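In structure tokens below, several structures.
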Structure P
Amino acid sequence: MTAALVVLGFIVIILLRVPVSIAIGAAVVAAFAFSEFRGDLYITPLQILDGVNKPSLLAVPFFIMAGNLMNAVGITDRIFAFASALVGHFRAGLAQVNVLSSMIFAGVSGAAVADAAGLGAVEIKAMRERGYRPEFAAAVTVCSAVVGPLIPPSIGLVIYAFLAQQSVERMFLAGFVPGVLVGLSLMAFNRILAIRENFPVEPKATRQQVAATAVDGVLALIAPAIILGSILGGFVTATEAGVLACLYSLLLGMIYRSLTFRGFWKAVTETMMMTTVIMIIIGFSIAMGWLLAIEQAPQKLGNAIFALTENRHVFLALMMVFILLIGCVVEGVPAKLMLVPMLLPVIDAYGIDRVHFGIILQLGLLIGIVTPPMGIGLYIMVEVGKVPFEKVTVACLPFLVPLIGVWIALTFIPELSTWLPDLVLGPE
């Protein structure tokens, strides 16, 4: 009863448009107050403090800070220029540049919000000036931002690794191929749209122009290799890699002479705000997980699903529908914190690899950022692109085809997620 109360209470409060950090806390406190644990309400702050007091979570603020610093020093402009020189002359040129820029920037920020907000302003402005419909430019921008939290480093995968007791290195490697597949599918879809849409075509860049943009942005382009290589090489932990990414971003700001005190302070304050919200959500989610564990909700859920079907493929199909519905109303971090503790015993019972399931969950929830009514990416595009919400929403719907297509492939072909980590780190 308590488990049902906390989950339903959370969903109802979210639908009332209450901020997630407050909604999840209110649901947990209400569940305590109306359950047999009402006399043990003091457990809530203890669970919150215990939940956030984990060294592995230190990686989260540092990667957020790295992404914000990269935006502050103007790395987005250099990445966009390099991508434009490479693929700008293709059909639907700037739409392809949009996707490729997101794939490159993903190796730095690891967050869809940072991608959509940082690159979005540059990309939408350029596409509108070249004659692309504003809603189409916004749709391509937000859908390509889905790549960010898949290609390492990824804040979402750090949190999943913490919850599922998997190594961050293995999760990072598992996200690389799926991230590339999502990017390539969006580029292929842009090419199909170009058959019936009269998209502008950019002049083909000369080899000298490609080389010039590559040299101008080379220090930014090697950032992902430095971050991931240092982790996989065993030189640093994921948290230390986050610190390294921040220091490298500051170094780029000094080299390019583009980092101002105002930009630095904005990066710091935005990082503090985002980290605070995430840690509040994590703390309350740990308390929620404790309640669910006491009520044996994961075991009851597993028994109910087993009674419905013992076929793993049927279970995965049902799980995809469930994840997509959750992703439509709940953002990625709180959704993971709510679902992972409940679902881990179930996926273990079905013999599903935890790394594979992490990628399924990550991409499914990411698709939620472009799905109404709660898709945060849609609201970001309204602000960044100055496009009405309903127009952005309609323009995004066709892009769900390639996104869901890749998601289905990743779900039913686990090797797409697991072969690279198994190759580099060895099978578990």
Structure Q
Amino acid sequence: MTFDVCDDSNAPTGLGSASLGRGGEALRRFVVLDLTRVRSGPTAVRQLADWGARVIKIEAPEAVDGGGGFGGARHGADFQNLHRGKRSLCINLKKPKGIELVKRLVTTADVLVENFRPDVKDRLGINYDDLKILNPRLVYASISGFGQSGPYAMRPGFDQVAQGMGGLMSVTGLPGQGPVRAGIPVADLSAGLFCAIGILVALLERETSGKGQWVTASLLEAQIAMMDFQAARWLIEKVVPGQAGNDHPTMSPMGVYPTANGHINIASAGDTMWRRLCKVVGLIDQIENPDFIDDVARTRNRAKLREVLTEALSRQPSEVWIAKLNEVGVPCGPIYDVEQVFSDPQVNHVGIAQTVSSAMLGDIQVVGQAVHLSRTPSALRSAAPERGEHSDEILSELGLVQSEIEELKLAGVVQ
């Protein structure tokens, strides 16, 4: 069931209405069918769930799936963080009646998200062209490794492969070190975020046209987009950027510097910041040094500048320099491990670690949204569901009586 944008006076009914009423209402009028696995697809759907969309996670029964594969254990940190706020319906898509159930769900859904290999949805008969006949308002979103067509379309997509092909590994790491992957799945996460943006744009456009459309994203395109200014340097200036380690590729001093008790990040771009930095760390005599006179000179003589700064910064511990440099407006900060991140007072103040309650795990903390809305904030309403936890509930909302549900269970169509 769908709802008009301006119709917020009535609580939604139908699929998913039972899960409402605990905040995160901005997208409450939308029903989302989640056929995704692993990371990129679940990342896209998570954005919608946190803002109140009524997400039905369609997954295979345990006898079919076996609980293995990528995505991690259901009660592990990764799965719980990715799949909060959803209800679970187990459908065996290898059974014709399972496909019939999906199509029945589609008739009243607003969004379907999948990250199958491009040919799988065609084989199952649930591609966009198949389903838009049943529901012309459906926004159908697909995430793939390399795109829905082209010479690599049928290759399996994997984050590290996309990092390599998208250029990220060529600019990450110390000069001469050889290719280095980023410490997080940048391609997966960004593909999911770009897909979520596309879904929201399509839903907004639907309010004018009344029609859904096919939204596609890929790990490869997302990774190239995330290269941003490094990609632009090639496209416009034909510069092939290399590894710069912890230094900024085009500005200095901007990078990681040792102190008396550790390391800090300093971002002192431009002549004004340079003068402030020199005054704080006791290098006033270097302000007019021809080797460091401007950004170009400082970047060209980066190695020499690093020696000068390292000697000066070694006289005080990190916390002293962080306080002094921030006081005069020079960006500077500590380098945390993850435990230290969540112990920081500012991190605690913004509240990005949020608590959800799991029937199996009790209260657990997951990573909340990084964007805030003043009137309709996000809300993490529930932990990740158990496999098939809501199957009976969702099928009843679909109009099936209990005897029909039991018959489907006996036939191995649902769990």
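Computed from the coordinates by the stated procedures, all read-outs in this text should not be read as laboratory data. It should be emphasised that the depicted structure is a prediction, and the values quoted were computed from it without experimental measurement. Cβ atoms are built from the backbone, for glycine too; each structure is taken alone.
Thinking only about volume of the Cα convex hull per residue in Å³, for residues 171-346 alone, which of P, Q has the largest value?
Working: P: 222; Q: 184.
By volume of the Cα convex hull per residue in Å³, for residues 171-346 alone, the leading structure of P, Q is P.
Ranked on distance in nm of label points 7 Å out along Cα→Cβ at positions 99 and 235, which label among P, Q comes first with the largest value? Numbers along the way, then the final one.
On the way: P: 3.3; Q: 4.0.
With respect to distance in nm of label points 7 Å out along Cα→Cβ at positions 99 and 235, the highest-scoring structure among P, Q is Q.
For helix-only ellipticity at 222 nm (-39500 (n - 2.57) for each DSSP H run of 4 or more, over all residues; to 500), the calculated result is -11000, so let me know which of P, Q that is. Don't skip to the answer; put the middle values down first.
Numbers: P: -25500; Q: -11000.
Only structure Q yields this read-out.
Thinking only about mean count of other Cβ atoms within 10 Å over residues 83-90, which of P, Q has the largest value? Before the final figure, lay out each step's value.
On the way: P: 21.0; Q: 25.4.
Comparing P, Q by mean count of other Cβ atoms within 10 Å over residues 83-90, the maximum is at Q.
semi-axes √(5λ) of the Cα gyration tensor in Å was computed and gave 48, 24, 19; which structure, P, Q, did it come from?
Values: P: 36, 24, 21; Q: 48, 24, 19.
Going label by label, the one that fits is Q.
If distance in nm of label points 7 Å out along Cα→Cβ at positions 131 and 243 comes out at 4.3 when worked out from the coordinates, which of P, Q was used? Walk me through the numbers on the way to the answer.
Working: P: 5.3; Q: 4.3.
It traces back to Q.
Taking relative contact order in percent (Cα under 8 Å, 6 or more apart) for each of P, Q, which is largest?
Checked P, Q; max of relative contact order in percent (Cα under 8 Å, 6 or more apart) sits with P.
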